[in-house]
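The following blocks contain the structures, represented as structure tokens.
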Structure P
Amino acid sequence: MNRLDTFFTTVHSGLDAYLITNPTDKYYLTGYDCGDDGILVMTKDASIYFTDARYTLEASSIDGLEVVEIPRGQGLRYVRDYLSSKQITSLGYVANSISHADYLSIANGALNLIDIQDEISTLRIIKDNEEISSLKRAGAIADKALQTTLKSVRLGISERELAHILHVELISHGSEGLAFDSIVAFGKNTSKPHAHVSDTKLEKGDLITIDFGAKVDGYRSDMTRTFFYESADEEMRGVYQCVLNAQRLALNAVREGITSGELDAIARESLRSNGLAEYFTHSLGHGVGLDIHEAPTIKSGGDVVLREGMVITIEPGVYIAEKGGIRIEDMVLVKKDGYELFSQCKKDLIILK
């Protein structure tokens, strides 16, 4: 969807022009996936895309976009000349997507640069129907891929082997690629919230944590499930039920009007009442869209008020060194009076055999 026409009614007003270099911001505004290459400059009169000959044909097909072909790697010089020719004195830019050296190059001692990072995040935080449809499809693909992947779980399989099978299943079910580097962890490795896939082999009694997502139209899904293999330690059985209960309580509280901090506190207090809060070492969730981590962050003390149309994760976890970890994560659409779940895979305690 081309959002160039609505940009100036929703983002910081009063500036002469806006510079967009972040790939997902460019894709969001133009519907054109150009990766790291190309620079988008927008004024009230025109939207200009500076890129080299590799991308000019594709970019020229975008409605409302004027394409300027430039030598590869010289975008900033041409942008600077353009801004000077148009007598641009104030420029909006996204601070976290540009280096300090590039900042100095563009400012050139005369241009007033204003960070519009918050405005861009706010623009992207509410998903429209087209975005929601893509996110739902990504969630459905992930559901199917997980179900078929679990059929390959067996004694002695490695984390790396199972991760490869999961990746193949995601593609075969229609994903454009991985939403992010999947986490597949066995046994004690599950106690690491962001464990890296290794050659660790599956043993009887191991926990299995799988955190992954699919990608559709550039939009990503995010889901985590934790399983037991062949048997379940009684202590970790109890932990699993506590994490599941904390997630259910938080999910049931999702609605327009609640703050991110209030939502986090519901899950955290549930775990605290069971003596597990110290093992919950990350925030409760985050926004998802073109990036796997977007605004808002659902964290302790957070003051973001949830609004209808936000898509967030709810993912409490408990991680006990030398024992293992339990995380259960779902992606949901915030609605006025509740939520819509994008992940349909079962969450009751499952012992795989």
Structure Q
Amino acid sequence: MSASRYQKHIKLKGFGKVAQDKLSKAKVLIIGAGGLGTPAAQYLNAVGVGTIAIMDQDLIEESNLARQTLFCPKDIGKAKTDALISWLHLQNPETKLINLKEFISPENALKTIARFDLVVDASDNFGTRYLVNDACVILDKPFIYGAIHDFEGQVSVLNHQDGPTYRCLFPESSQNQIIPNCDENGVLGVLPGLIGTYQALEAIKVIAGIGEPLVGKLLIVDTLGQSHLKIGVPCIAKNKAIDKLKTDYGQDVCATNMGYFELSPEDLLEKINARTSFQLIDVRSNAEFEQDCLEQAINIPLQEINKKTEELRPEKEFIIICQSGKRSQQAALMLKELFPTANIFNVQGGMNAVRSTKVEAGGGK
């Protein structure tokens, strides 16, 4: 550890060399390399956390650049973990950086999280958060929760010091799965930077054993009103008694080997140009569809899939598309359950990738 690099920490009353040594020995897993994960990684790396793993399988898109500020235009198309770890290595060559280029899933969650002292959950959907929660409860690992919606952000420290879990904060409900994420609802770029930084701060407090981490408390940040509110979160005993993971959490970002296929945007456009027989289903909102869609697509928003089965033709291939490829993963899982024998394809990268490819799609709205 470089004493000169961390001299301001070492001089800080209530922190000092003891706390800095704790940081240098800590092993932190950050799940998600997007709007929350990038600022969290930046600050944890800067302050001297000894080992940081970044877990994600997404590619960088142009729409990421307004809020994921460690990426730049030349990074578009690269794996997020590759680009982020390259930047972090330049920032602090002393850190041991681990590249986990995959989504977290029920198959890999326990063995992955077991390797680390603490998890920063920077994911963007309820399914993944429940999965992370359950794995951390089973393994008795603390994790730092962060989420954003519209102009509001939330932060809490969960499963730490006999405190509440994510299930205490948000009991599982089918309604959770249809709450819009930032692909659907939008987000102001500075908000995830703020919340991700708060997550890093809470992680530092937990690791170093300083201050009062947000255990049993939910911090709500309203950026339009510039207000901060803390509310209490009760600990519900049954939520601490989880002893095994579910086989399926319905999470859109960690679907692997679940009975559907991935389709590249180039292959989709080739199918369109060849006029092969398939049913192209766009699961974005009606407003998104009206703004920009492929001519061949029919619009069935994700939350309406189960209600509009009469519009589906399982004798044809299903090709599912959304804006970035995440909602369509969830739709593919739902359709596989409804039509087990159907051939189902998810378009990787969604409309963002289709519109950025150089292959002509034969027209669209």
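Since every read-out is calculated from the coordinates, none of them should be taken as a lab result. Just so we're clear, the structure is a prediction, and the values are computed from it rather than from any experiment. Cβ atoms are built from the backbone, for glycine too; each structure is taken alone.
Things worth noting here:
- Structure responsible for 18.6, with mean count of other Cβ atoms within 10 Å over residues 225-232 calculated and labels P, Q on offer: P
- At a computed 0.90 (FRET efficiency 1/(1 + (r/R0)^6) of positions 57 and 273 (r between Cβ atoms, R0 = 41 Å, to 0.05)), which of P, Q: Q
- Which of P, Q yields 2.4 [distance in nm of label points 7 Å out along Cα→Cβ at positions 65 and 329, calculated]: Q
- For the structures shown (P, Q), mean count of other Cβ atoms within 10 Å over residues 81-88 is largest in Q.
- Structure from which 0.75 was derived, FRET efficiency 1/(1 + (r/R0)^6) of positions 73 and 113 (r between Cβ atoms, R0 = 41 Å, to 0.05), options P, Q: Q
- Origin of the value 0.55, where FRET efficiency 1/(1 + (r/R0)^6) of positions 17 and 241 (r between Cβ atoms, R0 = 41 Å, to 0.05) was derived from one of P, Q: Q
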